[in-house]
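Right after this note come the structures.
The numbers here are math on the coordinates, done by the rules we state, and not lab data. Remember, it's a predicted structure, so these values are computed and weren't measured experimentally. Cβ atoms are built from the backbone, for glycine too; each structure is taken alone.
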Structure P
Amino acid sequence: MTFEDWMRHRGLSESSIKKYEGAISGAMSEWAIDGGIMDGPLTSILSHSRFEAIAIRLRELPIYQERNERGHNMYNSALNKYAEYLLEGFDSDIETDVEEILSEDNITDTEKATLLKTRIGQGSFRQKLISIWGGCAVTGYKDATMLVASHIKPWRASSNAERLDGYNGLLLLPTLDKAFDAGLISFDETGKIMISPFLQSPDELGITDSMAVKLKSEHQVYMEFHRDSVYRNT
């Protein structure tokens, strides 16, 4: 879901939506690029923690401070609203997660290597998912080279043991993986798909309400977390 659509769903007025979206994708993105803070628009940032770090530097720019004061704090409000938009999802920024793994002091180098491979969808975790599912957990598609090893309970919310547990994972086609990771689809206790009202034109993505997965009892605790904490129902 785009920032603009999210604001509309949250009930903001059309005038506020236009101002905030324009500020994020237009003026402030230009200031960030011109100020050497980043190389692309603010809308390219999907990690809340990374956005917050960039927003701090952006607020220090003289042009931001001048225009924000002249605009009666509108630019600050736009930054806060975009941060709120990002905060609704779990931080899925792989680079940040890799840095955190490397900085951990209480695990061995071997354990770090295992976690790194797991985070980028390789290694034993992926092998476990291929063994459990045999193909895409939803469609049954068999070519493993086209499938993504996706955590059910997000990486950021999981312990190291949960990150390596094969039952905390689905093997999915990329479109399904992206929707699942973003909380735009989930699955109920019987395995039937749940499609978020935030997902635009699911049929164009090949996502239908007849889809399902065959969950084992070991999957249930992880899927319950996904439904309660990741799935975007309202």
Structure Q
Amino acid sequence: MRLTYFGHSCFRVELPGAVLVIDPFLSENPHGAVDPSTVRCDYILCTHAHQDHICDALALARLHGATVIAPFELANHFAAQGAKSIDLMPGGGLDLPWGRIQMTPAVHSSALELPDGENRAMGVASGYLIKAAGRTLYHAGDTALFGDMALIGRHRLDLALIPIGDRYTMGPEEALEALALLRPRLAVPMHYNTFDAIRTDPEAFARRATAAGHAVRVLAAGESLSL
């Protein structure tokens, strides 16, 4: 399993048999715009409908023939535009030839931000458990701290991707509590410093987490790691 970070909450996960992109925010990413045509993938996992998490989902689906996996209403939205899609809801999962995806709860909102200023509700926000190649990855999505992270932690996580930017998600303090519940072998912080409203110091978070007994690695945009 090889993970590449594109900034914000966007990752590519390369597995034997499939390549996934989670929360595609590429062409408009302030960390450094990436051309979606260069990010080959087979599946696109969207945690919720906010623009900074679905920006390039439809482009990736059309360019690469990829399948969008998303909460029910959002999956139907992409299907209506001609994309191949799979709908899930929190608690549900899907076995695929290369592994399993399970949708988890997230405490957040989910709405399409339309050009006329309307916010159109798109069901629930979510996270994902990805089990493949003998590894288990958790992408928390945009979320507050919630006690049932302890139940997610029972999956013996090899890697947890958790937001730390505060204001719209957990901040560093609650992200530390999340690590205590999740107990991953390694955590990577996300959803910080993209905009001024979510500015924080990931290295300071990593130092505090290490002092509390957690392994944390801060990735720069474009950086990869292998599990």
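Using Rg/Rh (Cα atoms, Kirkwood Rh), for residues 153-208 alone as the calculated read-out, with 0.98 as its value, let me know the right label among P, Q. Attributed to the structure labelled Q. Comparing FRET efficiency 1/(1 + (r/R0)^6) of positions 65 and 129 (r between Cβ atoms, R0 = 30 Å, to 0.05) across structures P, Q, the highest figure comes from Q. Comparing Kirkwood radius over Cα pairs in Å across structures P, Q, the highest figure is found for P. Each of P, Q could give distance in nm of label points 7 Å out along Cα→Cβ at positions 41 and 201, but the derived value 3.2 comes from Q. Quick check on the output: -5000 is helix-only ellipticity at 222 nm (-39500 (n - 2.57) for each DSSP H run of 4 or more, over all residues; to 500), derived from one of P, Q. Which one produced it? Matching structure: Q.
Of structures P, Q, which gives 0.75 when FRET efficiency 1/(1 + (r/R0)^6) of positions 73 and 169 (r between Cβ atoms, R0 = 25 Å, to 0.05) is computed from the coordinates?
Q
Taking FRET efficiency 1/(1 + (r/R0)^6) of positions 9 and 113 (r between Cβ atoms, R0 = 30 Å, to 0.05) as the criterion, the top structure among P, Q is Q, with the largest value.
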